[in-house]
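Structures are listed in the sections that come next.
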Structure 1
Amino acid sequence: MSQSPLFLRARDEVVSLHEFFVAWYDKKTAATTDIDRFERVMGPGMKMIPPSGHMLERDAVVSYVRGNRAAFDGDYAIEIADVEPVWEAGNAIVVTYIEKQERRGVKTARRASALFVESSSAPNGVEWRHLHETWMQTAE
């Protein structure tokens, strides 16, 4: 699959959202980080399946992110890699990516699949509708 304009917007959104998380969760930058950016890209009916396997509705995801503001003190990092298109039709696209995190020295990695739809009001022109994450064997 070629790198369509929709894929490029979805890829940019994956990277941008995780940059937001690092800033939102860090004590030094949380006060100047805008939660509205996050809420605008969580589309109506958005659902998330984290590695635990639970199904989270949009409101639960937003509440979790809001509740963990400034939870870290310079000891949280995220690296996004291997963003790939899987399927695209009309104004929707599914992408996969690898998310590596380091939290207080503990490294983890997860593979994610995400469904995006176009949205003219979203910062990168797409909003999240579904996210499914699964643990990877190694964070290296």
Structure 2
Amino acid sequence: MTESSPDPASASGPAGEPAHDPEVLQLASQAFDLARKGDTDKLAAYVDAGVPVDLTNDSGDSLVMLAAYHGHTPAVHALIQRGAEVDRANDRGQTPLAGAVFKGERDVISALMDAGADPSAGSPSAIDTARVFGRTDLLSLLGAE
């Protein structure tokens, strides 16, 4: 699993329309950075002010994907509370749960599972990711053995 740098020029909202306004591009870039860094308060404020909770970057990584991949449980919780799609896959078919499994982020895995994430969603799924990368210690968190 890899994460690409966000290209704000190709950031899109839920409908997939590209954002072209320079101010919108800058705002999108800042939101991706906040998710990646786990700045929960600022990220929540951005979403509360109108940034789409399911905003995606040029690789289809959502805010919750970036927060999950980088192990920021409070940011993941904040995004979930604001309606983030926990099973939204990126352009490679990876879900936030699979990203958290790949990184071994137990607290994030629990947060996503508590929010109803499907451990079989995506390609590879979180369950497959745990098996492929030898993270069988995480299978019980995913409801699989």
Structure 3
Amino acid sequence: MNGISISEVAKKSNVNIETVRYYERRGLIPEPPRTESGYRVFSLEIVERIKFIKRSQELGFTLDEIEKLLAISEDEAHFDSEEVLQFTTQKIRDIELQIQDLEKIKSALEDLSAKCPGSGYSICKCPIIESLSKGGDKNG
């Protein structure tokens, strides 16, 4: 049986073996045939598929989104680049919303840290702890 072992796939893909197994369980990579002794035998194409998954993750796509991207990329008869563009444009909008949320969180943390005098102050009187204890009630 021709192919490469799971350890070779992991090494060539720059992931660990458990990641390969996880992607298989999630259906992101197809279940490979096994030898008579039960060892997985992968095709070399799996390495490129895993690299696709990792690059997609680096760009912020979730595994569910990557699953959809993989389906689109493998079904030229029903999809074209317009679907990929729409998918990517939506991801950009999602990221912009996340950035807005993070900016609000950052601002709130900056406000809290500006109220804290720092060292020499009793922890029970710390404005940050007080604010967190009150559930963010700014009115005291």
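All of the numbers you see were taken from the coordinates with simple rules; none came from a lab. Keep in mind it's a predicted model, so treat the numbers as computed, not measured. Cβ atoms are built from the backbone, for glycine too; each structure is taken alone.
Kindly point out which one of 1, 2, 3 the value -13000 was derived from, the read-out being helix-only ellipticity at 222 nm (-39500 (n - 2.57) for each DSSP H run of 4 or more, over all residues; to 500). Derived from the structure labelled 2.
The value 86 for volume of the Cα convex hull per residue in Å³ was derived from one model only; which of 1, 2, 3 is it? Source structure for this number: 2. Each of 1, 2, 3 could give relative contact order in percent (Cα under 8 Å, 6 or more apart), but the derived value 15 comes from 3.
Among the shown structures 1, 2, 3, from which was the value 17.6 of mean count of other Cβ atoms within 10 Å over residues 91-98 calculated? Answer by label: 1.
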